[in-house]
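Next up: the structures, one after another.
Read the figures in this text as sums done on the coordinates, not as results from a lab. As the structure is a computational prediction, the values presented were derived from the model and not from experiment. Cβ atoms are built from the backbone, for glycine too; each structure is taken alone.
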Structure P
C-alpha cells in the first residue's frame, strides 16, 4: 500500500537530457498549480526524444516533443477547417495565416492507457479514467477504435482497423471526439466504407464538414405529418401500401424473395423526383454489392445515390456502425431541406454483428443470445428518419429497413422488434414468389400505417376497392379450389381476381410512372381486361399504356404533374381502354 501511495505522488519526466535544478522547480510549480498537491519529479532518460520532453502524471501525459507539438498544430488546423467549410480557398489560407500568428502551444494533458488484451476486433485496455462511452481512441499504430464498454479497471474498445497492428501493452490515447463521418455534396455517386473512405477507385472525396454518426432523433416539435408520397413505381405497393416521405416502412421476408429488388426499384423510380438515395449494405457479399452498383450506374441512378458498404468480409464493428454512418450522411442532406431515401440491407445482419460485439465484450446474453439493448439499437437508428417541420428546414428522410425471416416466422425476436418500431411492413411470401407472383407481396399481412395520407388523389381514385376485391378473391379461391360446378357469377369473380393478381406482377427494374399506374388500375377495376387470356395480359397492358400515352398525352402529363384526376378524366381513361381492347381483340383474331 505504501508503494502505491508513493507511486501516486510521483511524476515521470522523459527526455534525452536531465533537467537542471531551475527546470525541476518549474516542473514542480506547474504540477502544484495543476493538481493542487506536491509531486516527486522522477527523470527517466529516453533516447528516442531528440527535442522536448514527455511528462507523465497518473493517466495524464503532457507531450512536448516535436511530434506532440506538431500534432497539436494539426488538430488546431483541422478544427479550423471544419468550422469554416463555406469559405473559398483564398479566404481559408488568409484565415490560417492569421490564426497561426495568434496560436500558442498549450500544456494540454492527454490521457493515456495501455492495451491489456486484443482479439476478434475487440480491445480491453486499462487507464483512461475519464473516457466516455462512444468516444474515439487512437492506438500507437494509428488505428482507431470506439469505446463500447466501461467496467471497473478496464474499458472495452471496438477496432476500426487491422487488429494485428495493435499489440498487448501498446499505448492508447483519448481524442475527446465521438465517432463521425465526413459529409458533403461530392459523396453523391460514390461508394464508401462505414468510415466515409472511398472504395470505388475514383480518388478522394471533397468534404464539406463532419457529422457524428450517433445523433439525437428530431424532436416531436421539429416534425410534421407524413403527407407527401414517396412513389416506389411498384403498382401493388403504391396502390395498397403507400409510402410517404419521412416514413419508415419495413421490407420483410425469407431469403431470396425479392426484398432488395423492391428497394432497388424504389431507388430507380426516384430519377425524376429529386430524391437523394443512400443504400447501406450490411454483411452482403462484395460481388452482390458490385453487381448492384453496376445496375444503378447502368440505369443512371448513381447520379443521385450513395452506397455505404460494410461487406461480409468487414469486421463486426464496421458492420455495426455502417447504418449509423449512412444515416449521418442522410441527415446532412435532410437538414438542407432535401428529401432522402435510405435503405438498410439488412438489419438482421446488423443485429448479428452487434450480438457478436456484445458477447466478445462479455455482456450478459438474453433471448437468442442478443444483448438486452438490441431494441434500442434499432429504435435510435430508425427514429432519426422524419419529415422535418418548415422551421427545421422541411427536409425528409424515408427509411426502408430490410429484415430477413426464417421460414416466414415474423414472430422471431428481431422481426418483432423492428415491426414495432416501423410505420408498417411489406411482407414478401415464399409461396407467392415461387408461384411466379413477383413482387411476392402478401396483401393480407402487409400494411402501411400512414395509409392514404401519403397517396395522391389520382391514386386514391384509381385504386378504389382493389384491396377488398383481392381479399374476396383469396377467400373465394380457397373455398372453390375443390368445387366442380361453379355458377357464372363465381366464375366471373374468380376471373376478375386472377386478372388483378396478374396485373400486380411487375418486371424487376421497370418501375411505373404515376400515370401508368393510374391507367392500369382504372382499366382493371372497370373490368376492361376481362376476356383477355391471362398469358396475354402483360402484352395487353404494355400496348394499352403506349396507346393512351399517344391518344391522351395531355392527360398523362397532368396526372404526373398534379397527381389529380376528375370523374371526367376517369371516364376518358375507361373509354380509351375499351377502344384499345376492341383493337387488340381484332388484331388477335
Structure Q
C-alpha cells in the first residue's frame, strides 16, 4: 500500500512539473527509464504503411502507425536477416543471426533460458509480457506473463495459450466470435490496466497475427476498398529481360513458371488465382470461371482480391493501435513509453508476380521500423542507416539501462535515434540468408548483402543436405537507379569491379556474423562450388536447370502440390 501511495504521489508531482514547464522533457529525470512497447505485425510490408509513401498510401492510409513517424523516427533501411516468421522472431528475441540461434526455418524455437530479451529486461527490473503471435514453439517462460497464439493461430474465435497448472500448451483461453487483432488488443489493454505492477516499468511485446496470409479480416471491414481498383506495380505485368538470373528464370527462361509462387497463372503449382476464388468468392465476379476471362483479367482479379483482403487486415491493425495509443495517452503513459512498430519481415504485394515473402528482393527483405519516444528521440526523422532485426533487442536494452550480453551480435542504435547521426564505425552491409530451399513457395536457397546503394544476391540453390538442386546464379541491383530491381547487372562488364568488391564484402560479412558453413557442410559445399560462377559453373547450372525442369514436370504430373520439405526431399 505504501509503495502504491508513493507511486501515486510521484505521478501527482510529475503532473505538476508538466503543467509548470509545458514540456514532457522537463519532467525527465536523468535516471528515469521508459516503458517499452514493441509492436510487431506479421508480414506487414513497409510499402503498405502510408508514412513510407508507396503506391498504396493514398487509398489505404495508416494514420495511427504514421503518428509514430510524425512524432518520432522512421527507418528507410531496416532489414530482416531471413524473411520468414520464426527465424525473424528468433533474431529479435536473441539478438543473434539464425545460424547462431538455431532458428533456420519454421521449425525454429528459442528454449526457456535462452529468451535473452525477456531475461535481460527482467534482470533490469522491468515487468515483461508477451501477447499475441509467438511462433517459436517452446514456451515463452522467461516472460513474467504471456498469452500467445498456438502456431499461426486463427483469425476468428482465436485460442491463446497461457501459463497454468497443466503442461505448456494445455492451458488455454478462447475468444468466441472475436477477430484475432481485436482480441490481442483487448488482452494487452487488460494487462496494462489490471496485470501491471505500477512500481515497475514494463516491457511488452505486442504481436499481431495479421496480415499473414491467408488474409481474413474482421467482418466490419468487408466494404473497405470494395469499389477501389488497387494500384498495381509495373513489375506485376512486365518481367524485364534483364530481371533475375538463371537461378530465378532457368536456362533459356525454362523455369519462369516454377520459381516463385504467383499472383496469376504463371506458376502451375500454386497461385492466388488458384486459391483465392474459392476462399473469397465475393471478391470475384458472380459465377466466376477463369476460362471466361483473359490471363490479364484473371491476374487482375486475383491481385485485387489479394490486396483488398490484405489491406483490410492492415486497417484492423491501425484502428486497434488507435485504441491502444489512446489508452496510453489517457492514462498518462504515452510519452514515457518507447514505442516501436515493425513487421517480422516485408511481403511481396504483387511485385514481379510473386506472392509471400522469403525473397531478398526489397519488398520482402525490407522491414517497416518506426520509433516514438519524445523524451529523447526528435520528431520527424527519416533515417537511412542500415539496421537489422538482430539490432532491435540491443537498442531496447540500451534504452532500458539493461545489460547487453556478449552473446548478442546486434548493436544498439540508441545514439542514432537521439542524435540523428550515424556512428562512424556503423556497419555498411545488411546480411541475408534464406535456408528453406524450394519449400512452400518455390524460393531457392540464397544469401547476400544489401548496402545503401546496391544489392548482391547469390542463389546457391540447394537444401540443407545439398540436394534438390536448382541452378545457381548471381544478381546485382543498383538501388539508386533501379529501386524496383528490374535489371540484373552481374554480367555487365562495366560492373565487374563492383561485383568483385561486393563478393569480397559478402565473404567478409559471412565471417563477421559467423556463417562459416559448419552448420550444414553439404549445403556449404554447393555454395562454394558455384561461388566463382565461371563458364564451367554456368554450364553445370544449365544442366541442373534442365534436370530440375524434368523433375518438376514429373511432380506436377503426379499431382503433387507440396513438393519439397524443409529438411530434404
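Tabulated data
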read-out	value
Which of P, Q leads on mean count of other Cβ atoms within 10 Å over residues 236-243, largest value	P
Origin of the derived value -10000 (helix-only ellipticity at 222 nm (-39500 (n - 2.57) for each DSSP H run of 4 or more, over all residues; to 500); candidates P, Q)	Q
When distance in nm of label points 7 Å out along Cα→Cβ at positions 156 and 548 is computed for each of P, Q, the largest belongs to	P
Which entry (P, Q) yields the derived value 0.45 for FRET efficiency 1/(1 + (r/R0)^6) of positions 332 and 524 (r between Cβ atoms, R0 = 41 Å, to 0.05)	P
Distance in nm of label points 7 Å out along Cα→Cβ at positions 36 and 452 - structure with the largest value, from P, Q	P
Ranking P, Q by relative contact order in percent (Cα under 8 Å, 6 or more apart), the structure that comes out highest	Q
Origin of the derived value 17, 42, 26, 11, 4, 0 (P(r) over Cα pairs in 20 Å bins from 0, in percent; candidates P, Q)	P
Origin of the value 0.15, where FRET efficiency 1/(1 + (r/R0)^6) of positions 396 and 460 (r between Cβ atoms, R0 = 25 Å, to 0.05) was derived from one of P, Q	Q
